[in-house]
1. Out of P, Q, which structure matches -8500 when helix-only ellipticity at 222 nm (-39500 (n - 2.57) for each DSSP H run of 4 or more, over all residues; to 500) is calculated?
2. Give the label, chosen from P, Q, of the structure having the highest value of Cα Rg over 2.2 N^0.38 Å, for residues 86-189 alone.
3. Check the numbers for relative contact order in percent (Cα under 8 Å, 6 or more apart) across P, Q and tell me which is largest.
4. For which of P, Q does volume of the Cα convex hull per residue in Å³, for residues 22-109 alone, calculated from the coordinates, equal 136?
5. Can you tell which of P, Q yields 1.32 when Cα Rg over 2.2 N^0.38 Å, for residues 142-213 alone is derived from it?
6. Given a value of 140 for volume of the Cα convex hull per residue in Å³, point me to the structure among P, Q it was derived from.
7. Determine which structure produced the value 1.4 for distance in nm of label points 7 Å out along Cα→Cβ at positions 126 and 206, calculated from the coordinates; the candidates are P, Q.
Structure P
Amino acid sequence: MSDAETDIETVRRYEDAVFSARGVETGYGDLQVLYGVDIDVRDDEIVLVFGPNGAGKSTLMRALFKQLPLWDGTIEIDGEDYSHLESNEMVPHGVAYVPQTANVFPNLTVAENLDIGSLHAADPASRREDLFELFPRLEERQSQDAATLSGGERQMLAMARALMPDPDVLLIDEPSAGLAPQLIERTFEHVDQIRQAGTAVLMVEQNVSAALEVTDRAYALDMGENKFEADAETIRDSQRVRDLYLGQ
């Protein structure tokens, strides 16, 4: 067995994480979906969660943002247990979320969407200017209804709205979903720029090969459980990962 294969046999824990999940269990009604999932995100890091359809990836993101109740486990922010928080309390504590769908208000303008995102911003005007530097297309589209934006522009708006409060951690579910191939690379460039600006990112993504280009570490999730965790280079070099998840 190669060193790369050996390195993905365990799920390490990172004591310096800014955001952590320990032993997360949840589901829908009587259906359990997650079985003791662990996740760590360190400061200014992009962490990828990938796996087959039905692995529980989107359920994990909803649970981490407290849109689903924790049946068991904990969520820690800067080492403090915040498992008791409600979903609407996550943003004031430095965690924002971009769901895969219904992530903008289509009947509102770009500017109005950003206004809603600014409710917890310390200096909304300054923050808006920062985000227009990151997403200049949005500045050009300020007066347009979100419903009239292209798929790529709508994804920019969803990320910008979530970033208005300047969170410490951004959770993103499938940022490239539904985008034309030529826009996918640009989307991941934006994710990398978000990290460079000081916000750590936890991202679920089906386009694993493209996401790994900007990812620091990755977790494989399968059947609601952690399968392994490793840095992006190790994941890319693993024949087991290519066979199981990348079709290569």
Structure Q
Amino acid sequence: MPSTRLVGLIGTAIRQQRQSRELSQCELAELAGISQATVARIEGGDRAPSIAVLERVLAAMDVQLVIGVEPLDAHLDARIDDLAAQPIAERIDGLGLDELLDRLPDVPQVLTGSTAALLQGAPVPVDALEIALRWRDAKPFTRWLEANYGQRWNARWGEFGGVWLEPEEPGEHRWSTRYGEIRATMCDELPETVEVRHGGRSYQVVPLVELELREPRAAELLRRYRNRQLTSGN
């Protein structure tokens, strides 16, 4: 987790700029004259870069930092309102959620993370399917990944590929597949769920009150959304 909100925002901004230019972390590091590990720590929010390093990284992408102030959490409120204006059905379709769920192996699983939050009406960003899987079902899941061009996230290089697919192997439980990205929480037993319905389809999801989101941006939005719900009495 980032040491401060600002460090997390800087890391997110750099990652978004790098990805929009289709640069790997190694390529950006070479352009900026720093190590790939430094880029990874900055993007992950684990390190606050010095002003000099930050300027070099941004200049390597032909952008610069603009500083301003705003009321606390105003950026979160604006983002929440923007996401809330988008119909859930459209966001489900945009994620390709139903097709990916239909393609998954026939093993017990439940929706968790930002995916579960979205399906319960929380305005959080979702760019991958998040599921909980039991360790005992890891092997059939691995076979499915192999059959569907799965590549596992390589944290060292900041991209997919080059590491073992199997969930038992060290590394993040995050894969790209021919049908979209999957992030898994591996557990001995699946968590308790509630049922939600959209467009005539039912989904088993971890209850919103029990969700803890790992992605810093989404976690901040969910925290703010919950606070707003409490304040409004909903």
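1. Structure of origin is P.
2. Values: P: 1.00; Q: 1.05.
When Cα Rg over 2.2 N^0.38 Å, for residues 86-189 alone is calculated for P, Q, structure Q comes out on top.
3. P
4. It traces back to P.
5. Source structure for this number: Q.
6. The value was obtained from structure Q.
7. Details: P: 4.1; Q: 1.4.
Among P, Q, the structure yielding 1.4 for distance in nm of label points 7 Å out along Cα→Cβ at positions 126 and 206 is Q.
Where a number appears in this text, it was derived from the coordinates with a stated rule and is not lab data. Remember, it's a predicted structure, so these values are computed and weren't measured experimentally. Cβ atoms are built from the backbone, for glycine too; each structure is taken alone.
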